[in-house]
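Visitor: The structures considered in this document are given below.
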Structure 1
Amino acid sequence: MDATRKKKIADKLALVRQKIARAEIEAGVQPGSVTLVGVTKLRTVEEIQAAVDAGLSDIGENRAQEAQEKLPGLERAVTRHFIGHLQRNKVRAVLPLFELIQSVDSPRLAREIDSKAEAAGTRVRVLMQVNTSGEESKFGVVPDKADSLLEVISGCPNLSLEGLMTIGPLGGTRRETAACFVRLRRMFEGYRKSLPENCRMEVLSMGMSVDYELAVSEGSNMVRVGTAIFGPRK
């Protein structure tokens, strides 16, 4: 990759960080409290490395096979998040590659991760993905069944639930998107009041390239940004 492309990625990353910092100030939250996860789906190792060299410390991948091919090529350690829909037959491949799985959305998936984690002698950090927009194209547990899924996850001894994740509505208005974020934040706040011992409600992951500033204003402390850092996918 040439120096011009590297600089462009570094500049875009810096701009995203500036916007997050401004959103933190406007929301009245602690500066630096929002974690930026760079979404690296379909990005080359060189592109990811350029962002990491510019200070990106967390990356998110959507596909197990793609992650297997790319992640070993990174020269620096990063925190790796699995943010895509996880099929149960891919769990074994995903576990050693990621520090946090953000997309647990069903009891069957939770139990499969728990089983594979037990076999591997490890404990897996997870987020529960909630479909707050109600779109059929979106994965995530529907809000009305979230309590039941949380109960299943809390009963899995090899899982550590650390928070919630959602995706804003595709093409939604600012008001519609904000409503989805508010709904998840209220769930998050409600769960924090009474949680099983092996669960923590610390991560509220919501907001992507088109709406991460709005997400921060509505309480998000983790945003998943790809296009705004790397540009449009080819």
Structure 2
Amino acid sequence: MRILIVEDDKKVAGFLKKGLKEEQYAVDVCYDGEEALFQSQVNQYDLIILDIMLPKKNGFAVCKQIREEGNLTPILMLTARDQLEDKVKGLQEGADDYLTKPFAFEELLARIKALLRRTQDYKTKTLNVGDLELDPVSRKVTRQGKPLSLTGKEYALLEYLMRNKGRTITQSMIIDHVWDMNFDGLSNVVNVYINHLREKIDKGFAQKYIHTIRGVGYQIDENPSI
């Protein structure tokens, strides 16, 4: 999951980024409204955390323009302004939720998870590929009922692949959703993590689920299109 934080207070932005990265989210940060609009146009985010009091263009204007462009990414407004009319205005401009500073990070995290649950495909509690099962709520992964121990980044990569079961995912798509915009795209880290997943998920099983689509990317499926 990839999140954009739009917050002009660099100390607050740094605190949020650190906390969310520890929760295994890919996190980008920008410090003014114009940059926020640019990033929302060139990158695909799962959630935007948007402050109201921003240089160059305020959060209300940013939110309104994002919605006018047809971008339905969930927006959580984060601000020190707690007047009812401000909350109403934010929601009218297209925000999905509103959190007033100061706040507990645990509450922010809970609201983020609630928004993501609403907007992701949670028709079933778990994601399945054959006998491989991932529970996005508990973040537990099993194959043939046996638990698999994954690092945070391995889990994030597997969840992204499983949410796109049967679809060929390119390296750049993986980088966009699992790593942040400061990631060195020339690195072979994606291939390294794919190999880590294969070791933990496919090794020792006759049926392999993670497949390389030569010259294109990767796919997870019982019956890959290769």
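Visitor: One of 1, 2 was used to compute semi-axes √(5λ) of the Cα gyration tensor in Å, and the answer was 35, 18, 16. Which one was it?
Guide: The value was obtained from structure 2.
Visitor: If you don't mind, there's one more thing I want to ask. Thinking only about mean count of other Cβ atoms within 10 Å over residues 36-43, which of 1, 2 has the largest value?
Guide: Comparing 1, 2 by mean count of other Cβ atoms within 10 Å over residues 36-43, the maximum is at 1.
Visitor: Now, a different point. FRET efficiency 1/(1 + (r/R0)^6) of positions 92 and 148 (r between Cβ atoms, R0 = 35 Å, to 0.05) was computed and gave 0.20; which structure, 1, 2, did it come from?
Guide: Label of the originating structure: 2.
Visitor: Once relative contact order in percent (Cα under 8 Å, 6 or more apart) is calculated for all of 1, 2, which comes out largest?
Guide: 1
Each reported figure results from applying straightforward, stated rules to the coordinates on display, with no laboratory input. The structure displayed is predicted, hence computed values, not measured ones. Cβ atoms are built from the backbone, for glycine too; each structure is taken alone.
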